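Multiple structures follow.
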Structure 1
């Protein structure tokens, strides 16, 4: 058995993966860290499978929420936005993110020109018009709501009473695209996972799509944001502005590619096989309805996948920057380690349903799986290689029969099968946006390796070898070789999830000078 991956009969794909870009009215919380870690895991996984990947994140700077937060603190808006945006950008190190790009909508020179170009394309399609409007506006959502959308007169997402706003804005003809959106989603051309979110979007479309306001008065926006092209008394609606980052970050609107973008836009948006957005369930409407309709209007390609996660809660309350329930992901990683934070987010958060976070749950999971599970297994294996073979990994015997422990070959075969099956199972689980199942597929190698040790009892094989009993030495070689190879496969499969820990595992089972493994050392200290 070797640690080589099976050859896959497909060409590498170009895969463009994005997170949402959060408001910067406050510092980041663990809920957004979930999305970042999920996106990073998908990106790392696809890169290791040979695909060409671009991973984007950033910040939504042009929000009224940011202006109001600055007013509440009594500070300049630009200062507050820069301070908090820097905190989001700084998550790269504590969360071990492999970002290829990070865009800030208020300061990145790529952004405004692309937003203006997108606006003009939709205007040329006849999909923008101006009208007077009165409605209930939730600043937290940056969205108008009909009375029927509220719960006891309050926004279901934020629990606040919307403001009554009356002004003249620009509107987008969303209603024109209802049938086309329905067709694309039903056909799977626009894939929404999991199915419960797909069904929600289809139900929303079936209820009827209404044109929505895509600008705000300059005065109500406090002058903060991108002016509407040719109408400086209006500011582009923050969601229109923010959604555009998925193409403006690629140079859309700079006119050096297929008419509207530069070569990066052509490569990563126009011709990518997969254009994947990761989003929270609270913003599905914007990403699965508004954004595709805007792209249809502008004549641009649509995303291929919208992958939706649910919320993290603390004591049943949704994590929120402004709602009082928050956990600082950078501080958490500093206290308990990047591996533990990423592992809990990927191992314990379900594909569907909210997950309640506590530090106790994080440390319990890390101690059980890392110190007591993976770390203990690795230490046992490396120790046995040093004790019985001087640290040199033996070659597996081509034939190891004739001795009186028939369980050796079945146990090794079961371990080899777990290693062969893991890559395909991980692939399938991540294709279905199921991180827990993907980890379980890799973790089966740990369980198979533990069963192999318990069944074959290498210490007894070593004793029998010393006594000159039968084929014990060759069988011990086979067992040790299989166990070390399993650790190498495991390090490879775990890399997308816990890249730092996976690198340490790989180093522990990589021969150094003279072909000898490093001495066994504890890789995962207990957290409590």
Structure 2
């Protein structure tokens, strides 16, 4: 074969990979409302930046008709490119070839890419659209998943790992996305479940669709598996690019700074109107976050799951921060099992990737109830406590209005290691609200009074004056300063600037043993 002939054959084979294993494969993919692997990569990566590796790899024939079906690429596209000029490693299942199912060669390509990403210290993005393990290859396919899982685990907290669900993901295949840092899903085309609708129907008798069992909205709002959900692939991949711009390349770096035209000392005058003085009145803490951060722009994580706590990535003076905030407009901002899990995972992710934490507190306590206690609120609440206590990144707490009981401690109080704590002048920090405290402490006086209502009001007033006034915590050094709400942005910027060189030496140990 001459060089010219070799180049011609190479061009034909690569063209066949891009066009799909069958003549109408691309059309069928588009008819399902889905893009091809190469089209997805083109949307994710900067123009002309993607470098594919092993495009000609084929499976070893294993019988069952596989000898006649050995397409190049083996159903997965692997390589690296850039996103906003920064290197990113990508693999994308090609549903047009074996339904994107994973076999031995397919898995080996992914293993190699994951090892390259770890060696280069760059993020890994998986574009998932596959039918699971390739049945014709038996245990070799299952072993391939094992190799992916162990690499997901070894790379956890070392490089950012992002899973983008753009098709089916069933059985053991679903565990790889679950091991990554962020999961994106697209409505109508992506589903994730361990056992499919037919198995659920056979075992339990429940009649459920694939979308109802494991669709994007289910995992975004009910299970908490999906951190982000989108209506189409284009907007989804655009948000993946945005998320990558907020993350460092690896755990040895800090997130890239983007110069901002938003003055760091900008007065946040609207704060006086955004948060009602009455501690029982609801409001949207999202408006508070928007007022604080650069240009009002932030990226909520798990927006639809456990909405009583908000977790978001944003920038302050161009630097990336992670924000955890109670949401008084949902369940009064109280913490429950899901909120504790959501915030704990977010805190751990920020700590792993050197993202400072800002905690905005307005919490009445943990949600009471039989279902919460029996569901393990003690264990799940301890996850958030552990995550904050273990975090070594700069941590700043701002108490907006009230902070009662154990929830005050858990929301990154000074006592669990916050570097700085600030409070607004009308803050209330106490074991419980004045009304409840008066009922406990002065119950006998109230019950014995001729006018219980009047005595109750008087005792509430006394308790508030003694222990709940805005300066009580500051007088005891548990709050570093009581600040004008309009100075909150400037205070945070200055505090984080001072803490940017913070150094912490965690104890020598193999690893911690957090509540699971």
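Laboratory data are not the source of any read-out in this text; all were calculated from the coordinates shown. A quick note: this is a predicted structure, and the numbers were derived from the prediction, not measured. Cβ atoms are built from the backbone, for glycine too; each structure is taken alone.
Quick one: FRET efficiency 1/(1 + (r/R0)^6) of positions 43 and 171 (r between Cβ atoms, R0 = 25 Å, to 0.05) came out at 0.35 when computed from one of 1, 2, so which one is it?
Details: 1: 0.10; 2: 0.35.
Working through the options, I get structure 2.
Have a look at 1, 2 and say which one yields 9 for relative contact order in percent (Cα under 8 Å, 6 or more apart), as calculated.
Numbers: 1: 16; 2: 9.
Checking each candidate, the match is 2.
Suppose you compute helix-only ellipticity at 222 nm (-39500 (n - 2.57) for each DSSP H run of 4 or more, over all residues; to 500) for every structure in 1, 2: which one lands on -11000? Numbers along the way, then the final one.
Details: 1: -13500; 2: -11000.
Label of the originating structure: 2.
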